[in-house]
Structure P
Amino acid sequence: MVTSVGKPVESLAVRLLGPLALSRGSDALTLPSSRKVRALLGYLALASRPVARSQICELLWDVPNDPRGELRWCLSKIRGLIDEKGRKRVIADGTTIRLDLSDCRVDTLEVTRAPEHGIQKLGVERQKELAALFAGELLEGLEIARSPMFDAWITAERRRFRSIQAVLLENLARALPHDAAAPYIDEWLKLSPFDRHAHELLLASLARQGRIAEGEAHLAAACKLFEADGLDGGPLRELWRSTREKSAAQAQPGPVLELVSANLTEIRRFAPDTPASTRRASIAVMPFVDRSSEADKRGGAADALAYDVITRLAKLRSLFVIAPGTVRSLHERGIGAEDAGRILNVDYVVSGSVRVQDARIAVNVELAETRSARVVWAETYRQKVDNAFLVLEEIGNRIVAAIAAEIETLEKKRAILKPPNSLNAWESYHRGVWHMYRYLKSDNLLARHFFQQALKIDPTFSRAYAGLSFTHFQGAFQNWEERAPQIEQAYAAAANGQLADERDPSVHWAMGRALYLRKRWGESESTLVRSVELSPNFALGHYNLGFVRTLVGDPTVAIADSDYSRQLSPYDPMLICMLATRAMSLVRLGEYDEAAGWAIKAAARPNVFPHINAIAAYTLALAGDLKQAQTYVANARRTAPNYDLSEFLRTFPFEDEGEALFRRAAKLVQMA
């Protein structure tokens, strides 16, 4: 049964999963014979926001004589179908159109809400209700001749809903006892014949029930299917062997998931990154679609950008990135991003499109979680094409920085919800990162513990060395611990990270910061330059270059570094420091009013610490606002009662000219 979206009104029900159908109560409505009208109704029902009239004309008509007139005619048919007396559902103005279906029952709206907060959080009965809504393909049978834009749109939407359906079927197959799970496993296999998890679950169920002959037959058929498509059937054979050996001990009634869990080690042996204790998040970047012409041509800007994103993600060294040849092979066989992610058994999949028109480029990118069918990040980049190579490089940097930041956020959230003694190296590292950016002494010590735990599990984990170095850096920088030992330990951890993986930009970032603490300015700057050479989209490397140059270099260059770091990672956990760095550079340039504005922005961020309040106080004093400056002095001393200029300059050892400016500011607020 479909439940209503918004208030429960029985006036209108819209079915999009399967052949398009509308009904009021038990009465089915007769749809117009025009495919364009039905396509427009389906498109608007699925749109999440008002759609431009020009976009609709481009989507549905192949250069019509009177696109506006044809659109008005189609809308009149839709109004006659869904509008009621006193209830206007087609909302149109001069430029945009939308449907207000808030009082209707719409199957796709019910389904798309499920992944938002996790399908697993829904009860089994609710999952069954949602699975039953899939009466067929999205807008089944609705194709439009000579409408390449509509074809591309409906293909992408159908893949999206198939992915959501697969997740529902997988969750039900895992949650139910084997007899009740069987229909869902069968449907899952029909929908995703190359999803190894579906075959694993079916084989586990057959072994548990002692149906060995059926298991052997299915294994043979599945391996033949995989190998005919160039995929490896070895993991299924190994799983079946292990499952048969353990099935007798696991024969008591219960969900099929218990047997699969018993063989989890066997399954993980064939995941992209082998040992479970040291696994990294895995990602596949599908070839981007070229929307610049009717045909998706290969070898142009779309291919170049996708390849660039793959290369730059690999340079970050923090993710397992599927090679471009593999994803290209799947794409050429017509396999979409969602299905490819499941076939490749990766955690995340990136898809996108590129359109170049009238000297402008538009790039749409999505990052989705494979096993939840949830789009976790999406962005559109639009830019004028002055130099195609430079534009693609800039957009590629921003895409990679955003993807890396989003995945790190998601992995931190997962790690913080797990029991500490159950964490593997990857999870321990992200648990440490979560504590690290809280900028509190107690959290810094916890972060150190989790980084050490990650390194105990995996002594070659370079990112964990960088994190460990950061905690010792913070111990000295924040004056939480005795400086000299912390400086040496920050340096030692960074050096160990470089030995573990000299191509990881994060260990050079950590070393650059450790060298800063040692006041080896030239070496610090060159090491940080190395970090951004290894990964040009590494936002923290650009930020720290700006930080060092703020103290002892060219403040104008420092501002450019700081601005670029924020452009790459506008929601970075170190944004507070990026803003403060810009403020201090502006002080050195004599732009006190502007400096105060940026310092206030920094001090308004969460987890502010005394140094940031001091920067706000000093910049406001130089700008002549002594009253507001005193507010930030009080804020600094609320958590550090003895904070004064000597502590500030020990942390920020400016060259003579910069030091003189901050000494003058400290006298103005009686903080010298």
Structure Q
Amino acid sequence: MKSLGLLVTFLALSVSAQSAGFTVLSGASYQTAVAPNSWAIAFGSALAQSTAIATPLSSGEWPTTLANITVQVDGQPAELYYVSSGQINFLVPNLTDFGSVNVVIANSASGATLTSSVMLQNSAVGIFTSNSTGSGPGAILNGVTGAPSPFLVVTPENGGGDLRTRLAIYCTGLRYAGNSTHDPSITNVAAGVTALGKDTAGNQYNFAVEYAGGSDPTFPGLDQVNIVLPAEVDGAGVISLTVTAENFTSNVVTFQVNSLPASQIALAGFTLSTNETIGGTAVTGTVSINGVARAGGFPISVRSSDPTIVTPAAVTIPQGQTSSTFNISTPVVGSIKNVTFTAQAIGVSFTAALQVDPSSLAQLNLFTVTNPTVQGGANLNATVGISANAPLGGTSVQISSNDAAVVPPASVTVQVNSMTKDFTVPTTAVTAVHTATLTATLGSVSRTQQVTIVPPVQLALSTNSVTGGTSVTGTVTLGTSAPTTGVNVTLSSNATAFASVPAIVNIPGGQTTATFTVTTFAVTAVHTVTITATDGLVGTATASLTVNPQVAGQLQSVAVSPAQVGGGSNATGTVTLSGNASFGGLVVALRSSNILVATVPLTVTVAQGASSATFTVATTKVATTQTVTITATAGSVSQTATLKVQ
């Protein structure tokens, strides 16, 4: 299913109509941010003197020069796919200096150079669409058969026991989600990606993401997200889909899910709420099917291997539902009893096992960590507890961790005639915060505790990107409380011309944190500054701050107040910008549609650093009510307001 032709098809779909100005957008979604190793489009005019479509080089890369055109992003050459007067499709280089970056288009034949900028983020996911508009039907295929929409929730070609349909969503700007250093060993970033759907009835679906990353290492810029269609979307019709990575949400695309034939609805699962219980308590069973139950519901028979265990003879999944629950009552027992339950419907069956224990058998009922946050190298203090006194020889509880920085003993033993056991869990030194899960297990019962291992010094900024001249708050955090005399942490900046910090920040005795102010200065280009905090006794931490040049405000609106006056009276006009005016201010041209009724000055200037300015609209007496249009123009942007003169 994956081929070079697939990539070329998606890029070709992105070819769109020319628009004015030099603007860089996502090559899939047309959103205003792009990511490293993603496809982007430059829209403009007179970008090139001819039209050309590239062919890949023998290395699998695309050329960096096409029809005499080159594109550089933050000084790095970009691979090109399509070049024309109004549009250039290019691959954003693999950069890690995020923020607003320069994009330079150069024409070696004419010597012309055009410059713009674009917001570069580590993730800026855009989903390709079949109509090249950034919306509507998405570039989505069945992940096994390669068939396009519409889909069914079951794909028999999957083989095996799991026939749920997997969809492959083709996109760009996703592959480095959660991997800001672009470590090539990290190829699946599904853990940091979500896929949300919504049907026309308003039902929402959080699709399971099994894979997210590059579609194929040999196809630059083409990413892929594999999702699982749950039974609940059977027959849902048109579903609107978005994909989110690192708080950036893609464009909205659609796909369609049709109804399974009624003859293909089948039992798909049977589970118990627990696999071990004390006799005399109830357990919940859940049966599920592979689609939505049709009219009359879907009946399922349930039976037990032990006649003393009471189950309903049949369970019916109601019409429109995909699962149903029921209760299983267990008797009081004098010894351990193992029971097998079977759910069956139309030749398909599933089993589930249950261990019924006597009340005298100890169960794990306690697992706590009294100090869940410690500095790496210190011990955690934990306790396990059981529901009855341990027998002769004690009761062994298994302990495990999902993080190598937390190293618990493999097991701890609750001693004979005791119900609890205290123990310590060693940790290792870390350079970043680690959040780990500790698990205690006895038989089929497990309990978990989340713990946090911190480095000796942490440094955080209130924001990682600001406009020059804006202050930022920094926070230094120690792994342990400062001694009675307090701690002086040394601060430094590697570029004091762009951002400066105080020489030290004091953390008072008994405290773990203190804040300080980072002062930034006006810049003419994007600069990344490294702030460093050092406690000479324990360690060092750094944080990066991007200082951006001020973006000049653009004309946003013009208003006249009051909107209706008597002839001979004055009104006040106000022009408003999208931000502050840059150096020298912004001159806005003014025009009245009827100067015999209402006059305005030729221009009004929004002063440097201001975002608005006012002007006077003078009117004359009129015999009948007149409506005058006031037009404000700055650059290529015009805004209007109306004034009634009576």
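Derivation of every value follows stated rules applied to the coordinates shown; laboratory data play no part. Note that the structure is predicted; figures quoted are calculated from it, not measured. Cβ atoms are built from the backbone, for glycine too; each structure is taken alone.
Quick check: -19000 is what I get for helix-only ellipticity at 222 nm (-39500 (n - 2.57) for each DSSP H run of 4 or more, over all residues; to 500), calculated from one of P, Q. Which structure matches? Source structure: P.
Given a value of 3, 13, 20, 21, 19, 14, 8, 2, 0 for P(r) over Cα pairs in 10 Å bins from 0, in percent, calculated from one of P, Q, which structure does it belong to?
Label of the source structure: P.
In this comparison of P, Q, the computed figure 16.2 for mean count of other Cβ atoms within 10 Å over residues 401-408 is attributed to Q.
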